[in-house]
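The structures come next, written out as structure tokens.
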Structure 1
Amino acid sequence: METIHQTRSKRDADSSCILTLAHADEHVRRRLLDALWLERQQRKSRDIVAIFDRTGGDWNQTMHTMLLKFIGGFDNGEAAMRLAERVPYAIIMRERSSKGAIEALLLGASGLLSLYDSRDEYVAHLIQEYTHLAIKYNIDAMDADEWRTVRVRMQNHPTLRLAQLAACYMENVITMSSVTSCERVTDIYNLFSGKVSSYWLNHFIPNTIVDEKMARFGKTKCELLGINFVAQMIYAYGNYTHSEALRSQAWRLLASIPAERNIYTESWNTFATIAHNAIDSQALIQLSREYCHAHRCHLCPLSKLEKESSMIKDE
């Protein structure tokens, strides 16, 4: 006999799935969400280890690459990863003691400084600093066209994000060790508390004045860093080193962070609050992307949940 997922239209099937999850026995639903979260973590862990292998076994460079990828976001993640290759972590650490050098390296190598007036005193200083460092480390700048800079939310503009990251690298010692030491969300707030130089408060988009609160990564961005970067690095390193303690630490960290609010979680929360923390929201993203959107209804774990819920009701 065909399942409910196969016989109804996509929209109806989505509604029935949402109802199934909302009305499921709490313990059954908990097992499902934990299994989906683990499935997502394992996939992300494999992606991180693949980058680790490409770096020749350098966890700090892997961390640097993943951090830039997340900072770049959906619009500029690939460009940011290319920047991580041009300005590797080892160079960032060598220049930490020189005020402004990391900012000059990241913004200069990104090519984004070419979008600004070189007659501006601050921009001219960064260009001069970058030119010196580019010769020193044999760095070729990217083309600014590799970045998406139009129709991007102001707070996600690549110039601002790179300036914020540079400030974090300059003010805090961000290493693989410091990342994997994060146990609470407050540790993440502290790690990414660097404040950009005042120049970028009103120049990262030409002729635009922005809110002072954008001087550093905001609370929500730090929480997303915790979900999509810190916890992923902890779990991947724990997997690689066979450390159950680190894998458990990643779980606890995510469990302490509020659930993400996006198109995936909002739809699953229609009839009941399913996503209580980041474990749950990551599980719902996995369910939506890997099963619903991929039309893998015949493999969807909700089918099993339906059966288990029915059995519990019959008992």
Structure 2
Amino acid sequence: MHNKLLKIIKKYDTIVIARHIGVDPDALCSQLALRDAIKLNFPQKKVLAVGTGSQKFVHLGKLDKIEKVNDALLIVADTPDKKRVDSASFDDFSYVVKIDHHPFVESFGGLEIINDLASSTCEIIMELLIQMKFRLNSSISELLYMGLVSDSNRFLFDSSTSHLFSLISYYLDKYPFDLSNCYQKLYLRPLNEVRLEGYISLNMNVTPNGLGYVVITDSIIQKYEVDSASAGNMINNFNFIKEVLVWVTITEDIKNNQFRISIRSRGPIINQVAEKHHGGGHKFASGVRVKTLEQAMNIIEDLDQVLIEYQREV
């Protein structure tokens, strides 16, 4: 795979790297690191990382402005299906490469590099860059580390294998960076977000079957002076509530006229529910976007049913 990818990269003078809508650190860091690695090794090429940014992650790196391109390569990172690709029209590109760690949903690339056992897309790119013998630097190394730390939730998931730690060891040894600074960038938060987290804790509904959920309306978002993306990204802060096996944030997004639903699980498989409602993700971490609160509550009902069935089996 890496040999084919390298040949494709060498072929195109213009390369655009995109990722999924609703940016998160793995998606952002994977595209920025790959962009910077290609530019470092092929300085004559035009390489752009595009997509809608988020104020929450602005300190991780700067995206490029979208430009009209001709005979260009599109690399889509961290995205399993076409409808979720941000800021890139497939018709504008001569060839498409997909690099992803989500379960397979659909083919849309001429070359598809998929490993759904990997902790993150950053982990896959870490390995590809080594295999392609790219010259790298500490800045690229730091980006890749931050992406995989975020998607593995600081190595709490089963995807944190010995192979992953061997890759990290290689990068830390060859391209060292400040670990404490990485965690500052990822987890330092303003006081208003901490207070919103307190609101979520106090207002989380918990069903008898172990489903925890909270609706974060636009009025709450305005009260705590956060954006909808920041509110939804707090989902990983509620991993270890004894009475809760599946937890959900339903966040109103007035700007896009939708509700963003983030789902996490500590056992029950939940991505099938997300897919049923035109979302997707991993077995224990998924997301959906719907137009109405009623649709969101239908998802809550389906998840509660999953928990009923799960409790019967354990």
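A value of 1.00 for Cα Rg over 2.2 N^0.38 Å, calculated from one of 1, 2, originates in structure 2.
Matching task: -12500 is the computed value of helix-only ellipticity at 222 nm (-39500 (n - 2.57) for each DSSP H run of 4 or more, over all residues; to 500). Pick the structure from 1, 2. Corresponding structure: 2. Rg and Dmax of the Cα atoms in Å, for residues 77-124 alone was computed and gave 11.6, 31; which structure, 1, 2, did it come from? Traced to structure 1.
Comparing 1, 2, where is relative contact order in percent (Cα under 8 Å, 6 or more apart) highest? Ranking 1, 2 on relative contact order in percent (Cα under 8 Å, 6 or more apart), first place is 1.
Thinking of 1, 2, which structure, once mean count of other Cβ atoms within 10 Å over residues 253-260 is computed, gives back 19.9? Of the structures listed, the value fits 1.
Any read-out appearing in this document is the output of simple, stated calculations on the displayed coordinates, not a laboratory observation. Keep in mind it's a predicted model, so treat the numbers as computed, not measured. Cβ atoms are built from the backbone, for glycine too; each structure is taken alone.
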